[in-house]
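Trainee: In the part that follows, the structures are each spelled out as structure tokens.
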Structure 1
Amino acid sequence: MDELKSNFQFDGYKVEHIDYIWNSGFELKEPITVTLAMNVDIGLNDEFTKGSVKIQTSVFENAKENNYPFSLQIGITGFFSTQDKISEENFKKFLEINGTTALFPFLRSVIADITRVANLEPPLLMPLINIHALSVMQKQSEEHMVSLKLE
């Protein structure tokens, strides 16, 4: 079984901030297209044995101005480590793809839980996304923000 265990380890995560604001003036006039903005930042220690992935997300920005039911901003950071001696470039790649892939389900869960306890019916369930495509899109974006349309 040890041969299946990865040397790249997920050491946990922390939700750094949640900002949820309900729009009491919201009126559902037509179906809403949700734009989800995501920013992913990678951090490493000097020995390239510990790293972090921080995902910052905004859902329904400017809720009152755009007639959205709420606005939500979340920052979540995952912590990772490796026992192997690997290059900075390779560790960054592990964090960028594998780290983001490991952390994303926790972000999805936080968004679903917040919208559920806010008594939204139904709660907002984010779709699964292609993390590799997200990484490529973020590298090409000057603002380092990626938008996903949710229906």
Structure 2
Amino acid sequence: MIEKLFTIGVYGKSETQFFDQLEKAGVNTLCDIRRRRAVRGSQYAFANSQRLQSALAARGIAYRHVPELAPTGEIIEAQHKIDRKPGNSMRTRVELSLAFQRQYTIVVLDPFDSRAFCQALERRVALLCVEASAGACHRGLVANRLHADCSVPVEHL
């Protein structure tokens, strides 16, 4: 059973900061809930799937891809339409649209067996996606659901 759940994003962090935060939190399993397991920009190359898995293994942190928690292309595109409005961007977004939240909940979270997920993992688990803020990312919605369904304490790194 998960003892504590963390969430972590990539944007705004160096490779050193990212891995230091995971190690300081005592994370033993990182769950990658991204649809596309790559990040644009050379400064974020450490978060591309193969490099990430190698770096985690070297630190004794297990890696698990959980594609069933990734938003669908349609849900992502609905948010991108909002992000394309003047002054908005994915990298600076601070919150998800209500439309994204509703669609993601109905299509992804409602059919997801959160109790089985919590029971299948042990100790200190982190959910990974790219946005800097958990409030601007689906990982925040997943963390809220796991907290509600499994009484798992949550900390956003």
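Trainee: To which of 1, 2 does the computed value 17.3, 56 (Rg and Dmax of the Cα atoms in Å) belong?
Mentor: 1
Trainee: With helix-only ellipticity at 222 nm (-39500 (n - 2.57) for each DSSP H run of 4 or more, over all residues; to 500) derived from the coordinates and found to be -11000, which of 1, 2 does the value describe?
Mentor: Derived from the structure labelled 2.
Trainee: Distance in nm of label points 7 Å out along Cα→Cβ at positions 55 and 119 computed as 2.9: which structure among 1, 2?
Mentor: 1
Trainee: Here relative contact order in percent (Cα under 8 Å, 6 or more apart) has been calculated and equals 45, so which of 1, 2 was it run on?
Mentor: Clearly, the read-out refers to 2.
No value in this document is a laboratory result; all are computed from the given coordinates. Because the structure is predicted, anything quoted here is derived from the model rather than measured. Cβ atoms are built from the backbone, for glycine too; each structure is taken alone.
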